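What follows are several structures.
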Structure P
Amino acid sequence: MPSAKKLAHFLSSAGLCAAGVVVLGYGMSTGWANAVLECGPDGQNFNGSATLKTGLFNGSETKDKCPRIDATEKRLAVFERLAKITGAPIILHALVVILLALALLGSAGSILVTLYNSFSNPYETYMGPVGLFTCSGLSVCVATLALILYVSNIYAGEMFQTLVKAADSNAKLRNPKIALQVGFFLLIPYICFNLLAILVVYLYVHAAYTRRKEQEKPTEDAPKEIMMY
């Protein structure tokens, strides 16, 4: 039967990984960024606007004189719209989604490994603590990369400009005002949950290793008083 200390560490780690999955799952389903762009039909009179609210998969779009008079809100399928104009925006956005899927897969692996370790001692196999370090480490790395790629796409990659021009190629756009939303920022606590999951198990493994080494000290290191007996 595993010790209470071991159960506490590994089950806490599993709980942190599960919390990360919930946070990232919700984040992927909610808004990631909003943008307002000045719009004009001829590149000179920018008296219109395009307002977009986007998540990873869906969003909405409202245009006012961009380039036609159209102030109604329309649903927006992000991948479908981006696919109309091949280039960096669709590639980077697809990479972000793929990386986040890998992060969820890594978290699922972390939960499986920690629960298995809670009731057994597979320290010499990939299902030992090294399995947790690998899975959670992978999740942290790919989530961080997804965060960087998404920011690069909406600013340097001009993703919002591409979304507008895919529907109205004649629209002239300038001065995008972009605001990141909850879904994007939830990547930060997700990364923190996985780092904490690693730390909790590492502290237990380090303490167990130190205790084992102390028990394996050679007798010549023992005090002379003890050796006399």
Structure Q
Amino acid sequence: MATPSVQEVLPTPLNSTSEQPPLFDGTTRLYTCYKCPFAQRVWIIRNYKGLQDKIKLVGLDLPNRPDWYKEKVYPANKVPSLEHNGKIIGESLDLIKYVNSNFEGPALLPEDAAKQKFAEELLSHTDTFTKEVYASLIKGDEPVKEVGPNFDYTETALQKFDDGPFFLGQFSLVDIAYAPFIERFHVFLQDVWKYDITAGRPKLATWIEEMNKIDAYKQTKTDPKELVESYNKLFPVLRAQQ
């Protein structure tokens, strides 16, 4: 596993006053926000494959992002995006597949056909998973009850293969896709509702424990206090209901 034990020193995020880095000068750049769960996916695979020297992080201050990012780099004006081989690629799920296929390092999709099929099913479900949890937090009368089935889904999925603690048994793109969101939901639901998503879900509890042993992931995690503060701004009605 090509994951360093030394914490990476992160470049200061660029804002509206920052100059644009040279574009298409041969440097591979990951435009990111250190607190964005979508961008975190690509950050994790970069670290896991040992590409810290091959893919340069370019942090962006999203509330005060530079105009040149939309105008000259990525018209969608969101993160993550990857500058590689004279082109800009976006969308986090596409990017983790792209990095897995186009860069050196451990392969993160299995050769087993059954596992490949299940991987695509789980990856396709990630948007549904996150949207349903967010929807429950935004408008649900009893969010704790409403989010339960989403975590039951992950618990069931983790029972599919018994050759390891991860979704496909061994660590893969699927774990990378889900980790940033489970990380946030775990912290926020525990803090606001005293709801532990791992209660009665032993496979999910073990999965979280094992994820937290992976340096490539640990180095991308946001401080729990910052996560709670961020989500309280997104879902202020929840705090008012406590």
Which structure, out of P, Q, was FRET efficiency 1/(1 + (r/R0)^6) of positions 108 and 164 (r between Cβ atoms, R0 = 35 Å, to 0.05) derived from, given a value of 0.40? P
For Kirkwood radius over Cα pairs in Å computed as 20.6, the structure of P, Q it came from: P
Read-out distance in nm of label points 7 Å out along Cα→Cβ at positions 52 and 100, computed value 2.4, structure in P, Q: Q
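Given a value of 21 for relative contact order in percent (Cα under 8 Å, 6 or more apart), point me to the structure among P, Q it was derived from.
Q
Here distance in nm of label points 7 Å out along Cα→Cβ at positions 28 and 204 was calculated and came to 2.7; which of the structures P, Q was it taken from?
Going through each structure in turn, the value belongs to P.
Tell me which of P, Q gives 1.8 when you compute distance in nm of label points 7 Å out along Cα→Cβ at positions 36 and 68.
Corresponding structure: Q.
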Which structure, out of P, Q, was FRET efficiency 1/(1 + (r/R0)^6) of positions 20 and 116 (r between Cβ atoms, R0 = 41 Å, to 0.05) derived from, given a value of 1.00? P
Here distance in nm of label points 7 Å out along Cα→Cβ at positions 180 and 196 was calculated and came to 2.8; which of the structures P, Q was it taken from? Q
Of the structures labelled P, Q, which one yields -15500 when helix-only ellipticity at 222 nm (-39500 (n - 2.57) for each DSSP H run of 4 or more, over all residues; to 500) is computed from its coordinates? Q
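Every read-out reported here was derived from the displayed coordinates using simple, explicitly stated rules and does not represent laboratory data. These numbers were taken from a predicted model, which means no experiment stands behind them. Cβ atoms are built from the backbone, for glycine too; each structure is taken alone.
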